[in-house]
Structure P
């Protein structure tokens, strides 16, 4: 019978190999979960960016309306100071 070069690993060595394999699987699963989480966060970031864009548009609309209002009241009342608590306008003295 010919002699072979085969040797059997010890239980400790086999356990170590299984441990490495399991640790690799755990890391791979972690990467997968991280990518899923990243995808969800990317979607949320897109939603936040869209919301911020909408708010900027509303801010611009408010500023445009305010500017128009100020022009109207300046035309009606002239230069002066308004007390926002009482609604009393005091015209500037010339």
Structure Q
């Protein structure tokens, strides 16, 4: 899909993937129990996940009018990647 070569298309997916990788590394190192205080992973989650919103909005405003089918497929991937991260955090009760 050529639209995924655009930074506004792949950046939110990469950001969500980074946070998911941080969560998995944290789980591998410290286990599933939540820490007594918020660590670096939690702060990065709180910064990176909301930072995706303007990027996704820019992508949607730029590409949905030009190429609706391809843009909606990319938007579904972006939202899906974010939902995986939120579901992981929710299931771990962090």
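Ranked on volume of the Cα convex hull per residue in Å³, which label among P, Q comes first with the largest value? Let's see the in-between values first.
On the way: P: 215; Q: 86.
Once volume of the Cα convex hull per residue in Å³ is worked out for each structure, P has the highest.
Assuming 61 is percent of Cα pairs over 19 Å apart, for residues 14-69 alone as calculated from a single structure, say which of P, Q it is. Intermediate values should be presented prior to the final figure.
Details: P: 61; Q: 45.
That value comes from structure P.
Ranked by FRET efficiency 1/(1 + (r/R0)^6) of positions 54 and 78 (r between Cβ atoms, R0 = 41 Å, to 0.05), which of P, Q sits at the highest value?
On the way: P: 0.65; Q: 1.00.
When FRET efficiency 1/(1 + (r/R0)^6) of positions 54 and 78 (r between Cβ atoms, R0 = 41 Å, to 0.05) is computed for each of P, Q, structure Q gives the biggest number.
Values quoted throughout were computed directly from the atomic coordinates according to the rules given, and no laboratory measurement underlies them. Treat the numbers as computed from the prediction; the structure is a model and nothing was measured. Cβ atoms are built from the backbone, for glycine too; each structure is taken alone.
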